[in-house]
Structure 1
């Protein structure tokens, strides 16, 4: 949809982690396109953050469960009419190959980077405000003096340890987002609530608004219920207020 601002809200911790990782992978790729030392700083910090997200859970197991669940769901569509069977076969082959590749790797994502002394040193300082200052971490300062090509080559090499993860996150979120279409709703006096069927869990809520709207949604929810308040502000430095206007918007409940 053109000229639309899309807002997404995950309804479970797994999808929340996937969206955070997608954001970090996008950020790295964006800053790898620039050769400045400042861009290399951001790209490397994003790589460290990916390691942090992965360390908080058994993400490899979670990814495999999700890929296998999507494979099972899509296999049930083979007998349904009106389905593009060629495209369905392509997606199933992609899922099956990715599952096989992840099982074959036989180790956690990025496991060898945990022993990289340089990345360990950076990780210890990155969470400290100003901790990446040159005098705090001389080895990092020295690394930034590498040629742009050398810096980028090293980051790309480290990032390659997460290729299967990056591919899996991209494919899973693509399937979730494309599982349903947006439909029109109205938030009476700026508030919208929806009771969900917990027997068919919703992974993600997607809200579409005109990009120039003065309103934006604040979403809360879980597997049983979604609540949306539409907010507005007169100045970015002023506390936002909930509107009492009736708001037309589009919403998609992504269930697959």
Structure 2
């Protein structure tokens, strides 16, 4: 399936303001994300949807399209919906949301999540991988997802779900910041009212479940971590340097 990648990026991050422009590697973080998206080899088009001219300039300097969007969007999905309107994308377009702070995405989960939308009954999909460390299962910054026997999301949470009574019985899954949508659903999403669980967990995908829609979940063997803090960015820079890359 042909897909378009739209990367939502905003300047005002709560824990790390301006992180998408951090450039200790010699290139802004957003450029690393663009390069990682391109390396997946599945996108007909990669676009950055941002709220700041400096981010747009960095993206365009890397040869990437950039769309300036309103600064007040409540989440990345809303920002992508505006970009899809500006770009005049058709209702049947497949749009992949890769977060602007995830420069280490891998192709397999992206391809798997896209393939899930071959099911005509699905309008949204995402990806996850097994959690192998107990500290990650307990960490509220690691989002967990519980799925049913059809690989549909039952719930997303910052809490340690399923309850860690016996990890050998139900493998906990870490959710990636990756979403695949049919363009038409994006228009529906922004019309849905915010929901109690969405606000409680601060997880935008719960709005979809609370309104009765399904989310397919592709489970990969391994995943990646996003960058939320300066310390996580420093660790990313160290990994790049250790690997001989800038």
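Coordinate-derived values only; no laboratory data. Quick caveat: nothing in here was measured; it's all calculated off a predicted structure. Cβ atoms are built from the backbone, for glycine too; each structure is taken alone.
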Worksheet item: Can you tell which of 1, 2 yields 18.2 when mean count of other Cβ atoms within 10 Å over residues 11-18 is derived from it?
Response: 1
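From 1, 2, which structure was helix-only ellipticity at 222 nm (-39500 (n - 2.57) for each DSSP H run of 4 or more, over all residues; to 500) = -15500 calculated on?
1
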Worksheet item: The value -1.12, -1.42 for log10 I(q)/I(0) by the Debye sum over Cα atoms at q = 0.19, 0.23 Å⁻¹, for residues 27-138 alone was derived from one model only; which of 1, 2 is it?
Response: 2
Discussion item. With Rg/Rh (Cα atoms, Kirkwood Rh), for residues 147-234 alone as the yardstick, tell me which of 1, 2 scores highest.
Written reply: 1
Worksheet entry | Given 1.03 for Rg/Rh (Cα atoms, Kirkwood Rh), for residues 131-186 alone, calculated: source structure among 1, 2 | 2
Response to the item:
Highest-scoring structure on mean count of other Cβ atoms within 10 Å over residues 123-130 (candidates 1, 2) is 2
Worksheet entry | Computed 172 for volume of the Cα convex hull per residue in Å³ - originating structure among 1, 2 | 1
Discussion item. When relative contact order in percent (Cα under 8 Å, 6 or more apart) is compared over structures 1, 2, which one is greatest?
Written reply: 1
